[in-house]
Structure P
Amino acid sequence: MRIGLFSDTYTPDINGVVSSIVTLQKELEKHGHEVFVITNHKAFLTTQREGNVLRLPGLELKWLYGYKLTTPYHFSARDEIRKMNLDVIHVHTEFGVGMFGRIVAKYLNIPVVSTYHTMYEDYTHYINRFAIDEVELLSKKFVTTFSRMLSDNVHAVIAPSEKTKETLVKYGVKTPIYVIPTGLNLNQFDQNQIDKEKVLKLRDEYGLKEDDHAIIFVGRIAKEKSIELPIEGFRYISDPHVKLMIVGGGPQLDELKRLTEQYEISDKVIFTGPKPRTEIPYYYALADAFVSASLTETQGMTYIEALASDLPVFARPDDVLTDLVIEGDSGYLFETAQEFAQKVEAFLALTLEQRVALCLNARAKVKHYDGNMFYTKVMSVYYQAIEDFEDSYEVIKIKSADDTMRIYVINDKEDEPIKITISLDDYFTLKIQKHTLLDRNTVNELQHKEGLLHAHRLCIRKLSMRDYTTKEMRLYLKNQKLIDDKEIDQIINDLIQKGYLNDYQYMMNKIDKMQYSLQSKGKIIQSLVEKGIAHEDVANALAQYDEAEERVKAVKLAEKLKSTVKDKSLNMKRKVIAQKLVRQGFESNVAYHASEALNFEEEDDQSALQKAMKKAIRTNQRKYQGNELRNRVVRTCIQKGFKSSDVLSLIDEMEWQNEEMD
């Protein structure tokens, strides 16, 4: 197979990405594959070819530890890459050369695999130099969007650890993600194969005496590595024979040197500066243990190198260290500088036998990082990406449909074209036009998104007719049974962000309307809570309406209710109206105050009693006569709130009148 490795960083640079690329390159070549490395170098215009290594012109960014950035397109290099006749392109960086690799792949119709080496959200401090919260928020949002966009434009993504995969999934990446820890040539760190004389010379060069112990850090000297934490820890280590050796270069080097002077521990900390990659195993060999306080690693190659060199590891707890650094077995975990110092002293206090056991355990942890296993797993991803790419679909027809696009795709395995409705965002992001080739994963993803798009459009159509709360819209989507709960959350969040759903605005509008229609606070709260608005939010919103307004509203509603209460005593009318107001959600004291405020002067109790009694007689006289009729009429009138003495007095008179009439 002919494979192109695209990266902004390559030898002679020293970092984890370079280690990964070099290991992969050697393993691929060892198994008979032809490997081409496309990278950059410090040059303004010239492209340089060294065997199978093509170096593009790049600009060195000294403030970013010498990172070299190139433009994302090179016409002459594109033609040079065409001649390589690549089967697959593997990009290892996201900018410059990485972008160029993606562009070339699309132009030459070659499948692309990418490895996500760097947790960019941990590097935003290089942009946000003044630690402005708003800038930090925007930077992390950009990282999320940018990482998702690039990862979804390749055919497979390799994550060096589960931690990295979880981050990409959190970003919303849909492309298949394969967890493959970077392999190492473990033999180069085998202490039995290390030149002991060279190690002794190194110790002598840095003034390390026979009874001195060295705790070593290897890597880039930069803020995200948190090197200041172990440096601070050495303030609490009293033994003058314990040294901290920091191997590497970077933008924070001078700052850390000043820090050691400030702590007055310059005699305890050794800065070696950057060293060639081939020399690193000897630095591990002169040390007693390794330390790193970084929490930004996607895998942590130096941890693996140190363990392979029989070094116990001191580190802060991190997901990438799961099964690598086990407390008291292959290393020690710490949170603070003081805890680091305490555990270093505890480690050095171990017997020789205990320390040997710790070193053996350390090496045992990295056996599965063998380079050959790394090669095998990466090759399986290459073959899968090529298979997915070859099973691609051709766009044969495109139609616009309202605010969407409808595309028709077909491949050799399909008898009829597949129709897919896609969003304008996807249409322009994928740069779809007639005869565009879409791989199987992309088609599957677009078909999946079609369901989301349909559900989203249903929501917009429903919201165009009237407002709904988040709860109501969520229930509506559930009832449609088009998408799962996670996708419903996705649509709901999108509707909220775009302003289609706004529970607060909905609540305030409803409160205004219900206040106007004389509904009580209790009724308003009940109504809005049923629609999914938090009780506390409604109560807080209603707090702006004072008690006087609630009483006025209750009186107005009581006036409307007056006509619904007839043939009752004055007291009973007030009581019934008060009860109705309470049922409407008014507090009892407000309800009774409103009923007491009603004016019933147009009719006194005597007239009302006469009407109630006549009605009771008409209702009962067909079934009852004599005393039975009299008793039922009396009971009915008393139940309506009239005084028994008034009822008895009037019924005697009415019975006399009835007898006269008979």
Structure Q
Amino acid sequence: MNLNLIKNIGPKTEKILNKINIFSVEDLVTYYPYRYNVIKFININDANESDICYVLATVLSVVKISFIKKNFNRLDFIAANNNISFKVTIFNRAFLKNNLYVNRKIVLIGKYNKIKNIFIANDIKFNVEDGTIEPIYHLTEGLKNSNLRKLINESLKLKYKVYDYVPDIFNDKYNFINKDKAIELIHNPNSISDIKSSKLKLIYEELFLYMFKINYLKLLNKKSNGIKKIFDENILNEFLNSLSFKLTLDQELVIKEILNDMKSSNRMNRLVLGDVGSGKTIVAIVAIFTNYLSSYQATFMAPTEILAKQHYETIKNYFEPYNIKIALLTGSTTKKNKEKIYEELESGQIDLLIGTHSLLNEHVIFKNLGLVITDEQHRFGVNQRNLLQNKDNKKESDVLYLSATPIPRTYALTIYGDLDLSQIKTKPNIRKEVITKVVLEKNIKEVLLKIYEELKLGHQIFVVSPLIEQNDEINLNSVYELKEKLSNAFNNDLINIEILHGKLNAKEKDKLMLDFKKGVIKILISTTVIEVGIDIPKASMIVIFNAERFGLATLHQLRGRVGRSDIQSYCYLVTNNEDNARLKVMEESNDGFYISEKDFEQRGQGDLFGVKQSGDMTFKIADLKKDYKILLQAKTDSEIYIKKSLFKGNCLYEEEIEKINFLD
């Protein structure tokens, strides 16, 4: 059903919705909230300085607006609650000025500093009742949460059609509510119970479908033929002996597993899980070189342009003594160069093509593709990760996936059940372990002194703020606040401090990262977009604010941005929480697999109203960590369903496969 059938959706709004993969009414109604705000009003005198609170207040003064710089403004006014007057400050809300007239009742959302008598508001709402449950959605530039809610509710009035992928046998077994009811309640819950029942149905459905795909792909992989690679092992050994460092035992074992796969007539379908800095890239390079010696082309896909460029430069250096032609294809590649790459690729002149999602372009055609490598594969869904290998029309190319997200082995065997699994746990000896320390925010002076020491040594600093959403102004304010505080702490004329966040376009992000790599920027304040990024050898310290808001695995990934050279590096986890038992795990160990086990144990079902962590597969509502028990049940159920319902001898029922439609 087309989006233009919905009231208030014109070409401009439709284009914005397309950015978040909403192309139809069905897409819109199945665009689920990622968390909820339960609005409970408190009196201002009961506000805890460290907690975000909701305060029903009355505007007492005319609003003053200050324009700090382009696209950054500030509103100040006096308000009152419970006969207490206080100053209110809010950033980037100039458009609210006319609505904030004297004597108007408003709801302030933010933190109150009793000593300064200032309420720093993250948001201001009007006509909101106490006890309201407000769904919060992932957004994009030009789209507000309130507007998206209106569009979704308009869609719910239409006769849209969504298919229930849960077989009746399991709907009955678990007493799930029906799909239509679940969709209605997920967007408009009247109680916590409504959220739980709707989430349970929709999460199970998503995980059942995912495990069905995994189990079916496993069956296909067993039947798939590969290309038996024939190569001169003496030349390969010469290459390995020419390396300027000694491979770790784990690297040697994984390389052996990969070479055995490539020598086999079966298609390689292997995932290499390696901790941050464990040396996965050299393993991939050995596979590429082996593939080249076998006279086949290879392709290497990375999730970001920055990472693709880094791989390009690194691999080029390794292959400099050999006649291996390498090309780089990204979104910023000029049209002329793209056309040249397409031509040389199809004619077989290019041996290795490195790039981003641009590699999935229909014009990318290989002459004899023999190896497909996907880096940070957890950022691509089940269907996405199959698109590139299908560039080989015969579907015989070996496939190698790399991931720097260490996860428990049993967990990996479940969610990546269609793949053979290799792990690299040991790290090269040249790198020193990052010293990690948990610090209460009230003791921030200790952190600032350490930053100053590192800057004097000519080193660089990462500072991370918990921006979760691209258009989340609440968190965006904290990024600018951090810059203001650090600029006050250090002389900004001498110390170049810049901000990197999700609202910047790709070119702006790339320029900032390049300037940081060159040393032009000394302190880079960023969001988790630097979780996977280019190596900055002189970055010796990372400071993560509100560390309690992140999962341990995410903190470990962020910590991996430093310690990329032989410089002693440091990670400071800044928090307001006095109970730091969970964060102390980061002080205990630099072992990502150990940390992931602890993260998995501690998070359990997670916080229903908590912050959604990034990192795993892309799902609309399910979280593979929080919903692991449901995942295991869905795995078992999907296996039963395939065995009993889809198979008769060795033949699949075509109508059932079409209904599941899992290879889109």
Structure R
Amino acid sequence: MTLQQTLETQIKTAVEKLYGAKLESVELQPTRKDFEGDITAVVFPMLRVVKGNPAQIGEAIGNYLVEHVSEIEKFNVVQGFLNIVLSDSYYLNFFNSVGDFSSFGKVPQGNEAVMVEYSSPNTNKPLHLGHVRNVLLGYSVAEIEKAAGKKVYKTQIINDRGIHICKSMLAWERFGNGETPDSAGLKGDHLVGKYYVKFDSELKKQVEPIYKSYLAGNYPDNFVNKITFEGMSQYIESAKNDKSEEAQKNLKVFKEQIYGYALYSTEIMQSAQEMLRKWEAGDAETVALWNKMNGWVYKGFEETYKSIGVDFDFYYYESDTYLLGKDIIEEGIKKDVFFMKDDGSVWCDLTEDGLDEKLVLRSDGTAVYMTQDIGTAVQRVKDHPDVGGMIYTVGNEQDYHFKVLFLILKKLGYSWAKNLFHLSYGMVDLPSGKMKSREGTVVDADDLIAQMTDTARIISEELGKIDDFSKEEKETLYRMIGLGALKYYILKVDPKKRILFNPEESVDFQGNTGPFIQYTYARIQSILRKAGEVSPEASGALDLTAVEMHPKEKELIKIIQQFPETIQLAAENYSPALIANYTYDLVKEFNSFYQNVPILATDNETEKAFRVKISKAVGEIIKSAFALLGIEVPERM
């Protein structure tokens, strides 16, 4: 039985014996730092069954606990809060009971598996800063789930088909002159991304005169949207005299619609659409080009993933999955989960669930993204029957999509559908504003990693503490610090929040940053190297009777003790931020301990052994916690 369980049981017993009342639950929480205590029992909720003054009730329960729970040394009551002070021996016994802090907090793997999907890029451009947040979140959540005892499958679905892929293919075919990654000296994903930007550049050249012509009312007689255009043209004329906010807002919307029609009237866009039709028909030449360019991109992606330090267990490709789900829709019609409209399209009515009607099959029988996602989810469980849930790491612009997907899967009767989670995250902004892939204004992931390494190099060289490192050791350290800064800056923020990313701010050796924590770890390793074998007791259990704990030691052990619970909370909430900020709190407390308590300078060998052992434990937890975030720690800095 844990101490918390013991306290809950004893408090319930105290209330029953003292007041003849039964508590259903006991609210316990860490004691606030400005009060003396380790654990606080909140008295106010007890007033539902116990009548009286909260402070007096707290006093009575506190006296009972001191008498009946050996781990409790004393208590104090502040209004309706019973602050419990645990004995030094409790913390010493806990500390000695943990043989190996390198695996502390991790739970043995159970039988149920969870699949974590992340990255899922398009093969028409390299990974960018937005992808970086995605892969860091997904990878870290996967590692945290593993530490919490789950079997984890890391996966991604690569969006390797569609009009956006054909845009890069068509531009390369027209303007590439046979250029390859080797001949251009570019990573394959960068080369393909170059032609995606080229397509957009050519598209803008073609669309402008068409757009102006349409605005003037000039459009082909056989144009399918002729009636719509005539209405728009008339509205544009009338809006010239109506300067009201509503009229101008509608005018803007109409102009955007006309621009969209103009885009699809361009020769280059129509050619891309034709290329997509050829691909779907299995045209040999088109498929060969698609395979060649996708191959370049896959190789480039793998280099970036390796550089970032993330991996995957399984890959799914949209070119394989885009036809999945149709058979499930047919079964769903029989079960009345879906219904067919007069035009032959198939829908799911979710209005009673507070949503709307959702299209799952077009009138011509073709699938939509929802159909594909339904089929892919079912296929994944077929491929891995032990999967009991899935975590989708996708930006918050898809919140509604996943609400609908999960609800439909539940209605279809899949037992695992209750364990689906959308790891929704906010976008990453830069001081310069939003990124746009087609315009080439994204922050490329590879460039970002290089920039972070360079920033770490400049700052490290200014500090001048690594002059005795070899060139190779320095470069390894710069990369470790740069990546650590990037990952920590992104992961310390709650996933739901939007981030304004500042590279220079993230590489700081002070404050809540990755380099600050890495530096503390390196400091601990220096202490351990200097300590050597300070005492035969250093590697074994300590003689408790010979140890008198300093308050800073006790505070440090209190935080150490919270690591297992933090892992479980992070797993339950799918939040690496809980791990990141726990680690910062641990490091802050260690540095306070380091500044106030002599570690190697004490003449008492038992004290020295104890403090070295605490330092080692903190270092191992830092390393373990940072591994859950995908961050390495250096032995020297």
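Every read-out reported here was derived from the displayed coordinates using simple, explicitly stated rules and does not represent laboratory data. Predicted model, so just to flag it, every value in this text is computed and none were measured.
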task: Tell me which of P, Q, R gives 14, 31, 23, 14, 10, 6, 1, 0 when you compute P(r) over Cα pairs in 20 Å bins from 0, in percent.
output: P
- prompt: Of structures P, Q, R, which gives -11000 when helix-only ellipticity at 222 nm (-39500 (n - 2.57) for each DSSP H run of 4 or more, over all residues; to 500) is computed from the coordinates?
  reply: Q
